[in-house]
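Heads up, there are several structures right after this.
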Structure I
Amino acid sequence: MSNPNSNFPLTLKQCRVIREIMKKGTEKEASSSLNLSQSSVSRALSQAEQALQVDIFTRGWSGAEPTSAGEVVISSCNSILQAISDTERQLQSNVTTLLKLKTYVEWRHLLIIEAVVKVGSASVAAQTLGMTQPAVSKTLKEIENMVQQPLFSRARRGLIPQTAAKQLASLFLRISPVAQSLQQSLQSLPNELTGRLSVGMLSFSCQDIVPIAFASIFKQHSGIRLQAMQGPYHMLANALRQGEIDCFLGLMRKGPIHPELIELPLLPAQYALIARADHPIHNDAKTLNDLVNERWIVARHGTPIRDYFESLFHSIDNKPPIQALEMLTFASSEELVIHSDAIALLFYDDWNINKLTPRLKQIPIPLPKPECTIGITLHRERQSTIIQTFIEELKLTIIDKLKTQ
């Protein structure tokens, strides 16, 4: 048997690499943790994906993220490597020298020692495995160096396995079925949508409809990994361009900043001035000029809502207030309005403005051209069935939401 590892879809080194990439998030960090070159780690991952004919990781917001198939592979790798660690811990109790089993052991080591334990002879084991006796003896010596204790004692009737050899043979019998059944486990994945759906959300946008759409997808397609994260426009746009996310939602601009991105409208909305319900501004203010000296809660610079905020004051020949508090989330902005004398410029779709909490109230001052649109930004060349499914779920969520007005 020229290559004992050929009986297994993954080498144990590949298992270690896959687990470490999952733990550390990048191949670079995994290579440092494993004390391997980054090229060696990349090669091991590539060979594992070729052997299994699946993508194990995809590039994500925070680094390498497992695909649905990758989750199955990682689960198997974790089971195998945990069993090896447990065995090493048992063997460590017999010696004071630090063992190296979990770092260096490969299938050939365990396969050979199980065969020798079974037949009680290195020469017979060599014949059974299609190897030479010197190759078997050399491998046994390698294992002894890893566990720092004798594996066999010699007797007239052959080799008598010691405790360490029995534990290693038992280890092989436990983990080899896990490895050998991996490809079958991958082939038996449900015939449904699988993969990752990673959605970005601009500040102040879509926090109510995305979770509902996610819940519906999760019920129908358990093989999809769902992710949502919040961030500013330029960060999400770059993440989308680099494939770290699949799309992002928020107020539409006058066009995306990158030609490879496209925007699709989803839901009409409008800008609104909001204050706490008992704020005297509701009775005292009649025009925008009456709001010049108020304290404001607004979105950050570079956002459509901030541009609209500044245009309001330019429209009445006033400079925008300098002392404005920037908030990153819709919920925190509303909560701050409730607990302060500040007023906020926010935007709402028809449903949300009608369901405004009783502790808040819209200031009755008409705004010039308050209409805006919530939309989804996509990569022009990276459309997928998963993304289209998400868009359809968003549209259904919006329809159901508007029915309850």
Structure II
Amino acid sequence: MSTEISDLLAHAADGGRISPDQALLLYTDAPLHALGEAADAVRRRRYPDNIATYIIDRNINYTNVCLTACKFCAFYRAPKHEEGWTHSDEEILRRCGEAVELGATQIMLQGGHSPDLGIEWYERIFSAIKGEYPTLTLHSLGASEVVHIGRVSALDHAEVIARLHTAGLDSFAGAGAEILVKRPRTAIAPLKEDGETWLSVMETAHRLGVESTATFMMGTGETNAERIEHLRMVRDVQDRTGGFRSFIPWTYQAENNHLKGRTQATSLEYLRMIAVARLFFDNVNHLQGSWLTTGKDIGQLTLHFGADDLGSVMLEENVVSSAGARHRSNRTELIELIRSAGRIPAQRDTLYNHVLVHADPALDPVDARVHSHFSSTALTLLPVASAAAS
């Protein structure tokens, strides 16, 4: 290891800010174990209690009808397609009720950009959920949906955000970020808003009191430099607003979409990105590892590369799984993944408050029903009893 890299890792591990060029050097050239050790030092300093978290939530994909036609997506159907569908209000509320009964604290409503769904539809749904289940946090939609709703309903972004928030939206997910850099974003999602617009919507939301997460989909043909530029774009907005609660990188899934896996990120590239993100984001509190797209073994390893959160048990997910992510988990397994990584597991809420700390293994919750479920159709769920045995 060169003196330059050694000094840079020590500087970042101590909390010093690194430039995009320095981040790129670490991403491409730093020895893997030294990179992970530096990132883990940052994590330990931020979270000396040694706790790593998870959340129980449900992704409710309310429609697969979408105008955007992203090349990496296997979930969407074009408007008027015979396989297109939109859930009824009653079905969405039923799924929320199931989630609450299983201990979920958060709902992620996400779906396609349907030309039939304007601001009034979202206001009605959010108000109905909050009226029926006031304790549920609606961490839903994202900047791309704001842009779409604005077009359908002829509203500016600030008005869309304000009306959604009034109706019950608590915070935005990082959905739609993919990669924010112009060249690769245009290549994979030419009909989606550009990266600057995505960030502008999030900045507006933060200034209106609606926080969010930020995400990154790796492996669709971007260069190493473009990966780091994505981080830079997010960090610049965070410097101004402080509204991104966490950063969540994940890997492109190759099945049933137009990209067909011609380019994918390896597990080692993913771990290096986790570590560099922890070193680079001196202004973002939390870093989430993805077991859903990388597998539980790599998900667990992220806890040694700077991550402090393993995401969700995910009672339902239909978008990424449609593209081939078939990893399953359950509450017991996530707790054990965290504990066997030498960390103290804790269930969290959307704000990263600890709901339940599992300090004593003898007191771990046991409920076989609290497990992940994925469907390529999203039309029906398996009955709870049979799903738990699968």
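Tell me which of I, II gives 0.7 when you compute distance in nm of label points 7 Å out along Cα→Cβ at positions 49 and 73. Only structure I yields this read-out. Here Kirkwood radius over Cα pairs in Å was derived from just one of the structures I, II, and that gives 25.9; the source is I. Determine which structure produced the value 20.4 for mean count of other Cβ atoms within 10 Å over residues 281-288, calculated from the coordinates; the candidates are I, II. So the calculation was done on II. For the structures shown (I, II), relative contact order in percent (Cα under 8 Å, 6 or more apart) is largest in II. Structures I, II were shown, and distance in nm of label points 7 Å out along Cα→Cβ at positions 41 and 265 at 2.4 was computed from II.
When mean count of other Cβ atoms within 10 Å over residues 81-88 is calculated for each of the structures I, II, the largest result comes from I. Given a value of -15000 for helix-only ellipticity at 222 nm (-39500 (n - 2.57) for each DSSP H run of 4 or more, over all residues; to 500), point me to the structure among I, II it was derived from. Attributed to the structure labelled I.
A short reminder: the numbers here are calculations on the coordinates, not readings from a lab. Treat the numbers as computed from the prediction; the structure is a model and nothing was measured. Cβ atoms are built from the backbone, for glycine too; each structure is taken alone.
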